[in-house]
Structure P
Amino acid sequence: MPFSFARTAIPDVILIVPPVFADHRGFFMETYKRSEFAAEGITEAFVQCNHSKSAKGILRGLHYQKYPHAQGKLVRALAGAIYDVAVDIRDGSPTFGQWVAVSLSSENKKILYVPAGFAHGFCVISADAEIQYMTTEEYAPKFEAGVIWNDPDLGIDWPIAEPELSTRDRAWPRLREADNNFRFAARS
């Protein structure tokens, strides 16, 4: 049984439903298969895998790394549930400043592909959540940047009004002032 790939309202952000084989013992699932992902246009090599745990009400983001260390991400919840958001920050994109959000949980087992050129963040909506995300570039602190989670120009409909944020995440600028070197290039 193959993976299912669904384009979101921003077509470069892809929701992936993996095949899950369950029985009385539990389940088995593939979370990545290069050939199937490449057939759907996700051709990057993933070079780093991260795992985080957060409590309910924690919001992480909106983060990205600038070129030449821009990261694409495959995000999934290992435990609990998150409201996961991707914002198009590619100058000249027809969807610049637009966002999509999906619920990722250990129950639905969905995976979100967030390409380079998008700011990414999530809010924990269960008691706690463990998140795993694979990236197409290694972490490069000198190239990290972000956008404030509640930028009024974006109007993200977060499921929590007063999230708990890191000092860094409280200090990100609005998108219009963000340090961003992404330019939209239409695919042929």
Structure Q
Amino acid sequence: MKRAVFLDRDGVINRAVIRDGKPFPPRSITELEIIPEAREALLRLQGEGYLLIVVTNQPDVARGTQQRSTVEEMNARLGAELPIDEFLVCYHDDDAACACRKPNPGGILDAARRHQIDLKASFMIGDRWRDVEAGQRAGCVTLFIDYSYAERQPVPPFFRVHSLMEAAGVILEGVAAAAAFESGGLATALQTGE
């Protein structure tokens, strides 16, 4: 089976727009700014054989404050500049109660079935509680990029990091540790730091 790193979009591979301490997606292609270290971090993960799958909520489309075509244009630019294998986008708002809107793990689970991904050997990187919970519910090891947003925080267990590059380092170091200490499994090796 394959391994994957699932990534949130805004705040993870591109900068979120911060208003009143809270993150929002860019409104237009001109506001879209790729995080400078994103390409290098993703190439490191790709080089170790991970599929790179973006799983993003874009509820502003359902709310009527964003066009689906604009989201698709941003994803196309990100996909052209970064080594992303797939973008999974939920355009629903909470009212739709869909399986694909994080914190529900539907997008991750669908991708796992489609690509034959071993979720226990895979990771979810996000900057909000919804990302972490979706990864936990899917059975992935989760990493939380903590930007100190003025909003709800995720519930452990997760690895707290401060950048995508740091998250990639934790993953790669943990995988090496798990290979050296096969008996405890990936999550155990990561948590003990062996």
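For the structures shown (P, Q), relative contact order in percent (Cα under 8 Å, 6 or more apart) is largest in P. Computed over structures P, Q, mean count of other Cβ atoms within 10 Å over residues 73-80 reaches its largest value in P.
Assign the value -1000, calculated as helix-only ellipticity at 222 nm (-39500 (n - 2.57) for each DSSP H run of 4 or more, over all residues; to 500), to the correct structure from P, Q.
On the way: P: -1000; Q: -11000.
Considering all the candidates, the number was obtained from P.
One of P, Q was used to calculate mean count of other Cβ atoms within 10 Å over residues 49-56, giving 21.1; which? Value 21.1 for mean count of other Cβ atoms within 10 Å over residues 49-56 corresponds to Q out of P, Q.
Identify the structure, out of P, Q, from whose coordinates distance in nm of label points 7 Å out along Cα→Cβ at positions 105 and 169 was calculated to give 2.0.
Details: P: 2.0; Q: 2.9.
Computing distance in nm of label points 7 Å out along Cα→Cβ at positions 105 and 169 on every structure in P, Q gives 2.0 only for P.
Quick note: the coordinates plus some simple rules give every number you see, no bench work behind them. Keep in mind that this is a model prediction, so the values were computed, not measured. Cβ atoms are built from the backbone, for glycine too; each structure is taken alone.
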